[in-house]
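I've put the structures underneath this note.
Here, each number is a calculation from the coordinates, and none is a lab measurement. Everything numeric here is computed off the predicted structure, so don't read it as measured data. Cβ atoms are built from the backbone, for glycine too; each structure is taken alone.
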Structure I
Amino acid sequence: MRRRPRDGSSHRRRLSNKLSSQPMPDPDSPNRTPTPGRTPIETDTLIGTPAWLPLATAPDATVRLIRLTAADYRVASFLDARILQRSPPQAECPVTTLAAAAARLAPNAQFIFHIGHVGSTLLSRLAGEHPKLFSLREPTLLREAAQAGGDAGNGLTLPQRLGLLSRTWRPEQRALIKATSVVNEIAANLLACTADSRAILLYTSAPTYLRAILAGPNSRLETRALAATRLERLRRRTGSTLPEPRSEGEWVAMSWLCEMAALEETTMRFGPRVRWMDFERFLLEPGTRLAEMLHAVGVEPDTRMIETVLAGPLMHRYSKAPEHAYDPDLRRRVLVQAGLEHTAEIRSGMDWLASQRSAHPLIAAALAR
């Protein structure tokens, strides 16, 4: 019988250190080195099922694809370069071949947009147990589009990328795409691709987010790596010269505000088609909240399915690395410990946010949520 760790924060540190040892992909160049054994692929092969996933486009107008089964998609936490560690079969084709296939595919997806480290992988896995949903997590194709400002980077338009990611295994299914947080930058553009697409906007309050990020070394490193870009995005979105944060707590708070402001802007454009969900409230009432989420993305909640999936292993494992135990009780203890250990940084972050409240309506809206 496995002993339960007494100190939640030490367990989180061990887990975070384990995960930090896994190589993180370079979003701008996700392992594009030629691989022996890659074979050409034709347009017709790309139609019908999501078996061949376009992993990334390249400046030389070629595309790397990997072959995945339904089971591969089900277990994958990330559809980016990290999945190559599983050594899937690979193929390649000119981007023109991929674009020709995409022209025959209609964008038809639902979305989970989130601010990062707020349970989005767990929600994606839970929803993906519904027979009418096909869950995809963090595809590189959308991250590329976000980094290109939503333009047709490397030869594929945004609707073409979304069409490729909308393929499902069965006709009655609909794709549910859990995007990377940077894709919030083009969330409104993605919703504009389809008249009836819906999105879950997943978040936590600023104090909870600060505790969650400061609790783990890996999340702190990731936040630092994204901080400068997030400040630039926030300044561009609000049109204001927000002051540069001076402490780690302020940088984390700014990161929360950057992603929240992007989602608030999406709400301003597509309010009836989005549903905000606080992850902490989900954990208090998982059955009710999961049913609300399924309804929001257009499928009929199934009480028996919800009860079964919530009683299963997904609620007791770390969703990004299911080999590790992790549950709501441990999460609560980790957050409490982080609040005790990082009181000064959390206070500085909250003070920074309060000082920006009147800088822009999007900021005011985020702080009022």
Structure II
Amino acid sequence: MEQNYQQQIDTLLDIVYQNGASDLHLSVGRHPHIRVNGQLNPVDNYPVLTADDMIGIVTTLAGEEKAERLVHMEEVDFAYDYAGKLRLRGNAYIQSNKIAIALRTIQKIKTLSELRLPEALLQFVRAKQGFFLVVGPVGVGKSTTLAALIDVINSERREHIMTIEHPIEYIHPEKQSIIDQREVGIDTKSFHSGLESAFREDINIILVGEMQTPETIATAVTAAETGHLVFSTLHTNSAAQTVDRIIDTFPAEQEGQVRVQLAASLLGIFSQRLIPSLKGGLVPAYELLINTPAVSNLIREKRTHEIDTLIETGTDHGMISMNRSLIELVRAGEISIDSAKIYSTNPNSLESMMQ
């Protein structure tokens, strides 16, 4: 009897929707698992998935062409809309010679206030040009933050905005601005080629979903220098580490030039985490670096190890250290001291600040 894989998908996504889950994990030989408030839980009352189930599900979710690529051991990314209730970002891959799928829910675009993020971020969306990065590990809400920032521009300004993503996550309805959303592999060959073409398309604001190669980073910095406002992400843990990662991507003979370009074009770096709250759900903690003249000097002079100190002492300039953010959450009864220590990049400094 032929299986109705669309019905299976609908049932599974209903479970995700009803439980407010952030992620759904599917794999041969396992019950489906959902992640709720950061905790991964099996859906025990749903049958263990078979190899045929997974082939049928991935074909229905991603299409026959991507399912065929998966069989030839290529990981595939895709996005999926479910009945107007959910939009999901998916990645299908092979593990132990079996198909597995990770799906992440993409909620409606939220405001900075709804996301509990600082209003200090608004200064970056109101800039005319420059380079702003949202950084952090996988799954901490970088894309969600960027969507909120792009939505502010879309609501306030008449600009031409281009996003280059893999896959497209948040769908932006046009408000004041024109928005072109391009998906790598469908609308453009790569992040780099999509970014290069933006120079010929009368673009004001560019969102680059990921800076994966030196060429993409170099082109993004050049775009910021030539009158564009550029937003992007990196999988780094702090502002200082982000600066080092960008510079270290290039050969030694280009380092000096990259330092000068970055010092001139960088607007700021926002590093964020999502921490389980004592009150339920997840709560953001964050670090904000603003590129003041002092920060620019540190970047140019190879003194990025001093950036953390400037953030700690830069509250007058609007900077926020991760430790200060964590302490505020502890004092508000949102997280425990133990959680703060786990998520701190400098636990010793955190302890001395708490005294």
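Quick rundown of the values:
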{"read-out": "Test item: helix-only ellipticity at 222 nm (-39500 (n - 2.57) for each DSSP H run of 4 or more, over all residues; to 500) calculated as -14000, pick one of I, II", "value": "I"}
{"read-out": "If relative contact order in percent (Cα under 8 Å, 6 or more apart) is computed and equals 12, the structure in I, II", "value": "II"}
{"read-out": "Per Rg/Rh (Cα atoms, Kirkwood Rh), for residues 208-303 alone, the highest-valued of structures I, II", "value": "I"}
{"read-out": "Mean count of other Cβ atoms within 10 Å over residues 280-287 derived as 18.9 - corresponding label from I, II", "value": "II"}
{"read-out": "Structures I, II, by Rg/Rh (Cα atoms, Kirkwood Rh): label with the highest value", "value": "II"}
{"read-out": "Structure with the greatest value (metric mean count of other Cβ atoms within 10 Å over residues 112-119, set I, II)", "value": "I"}
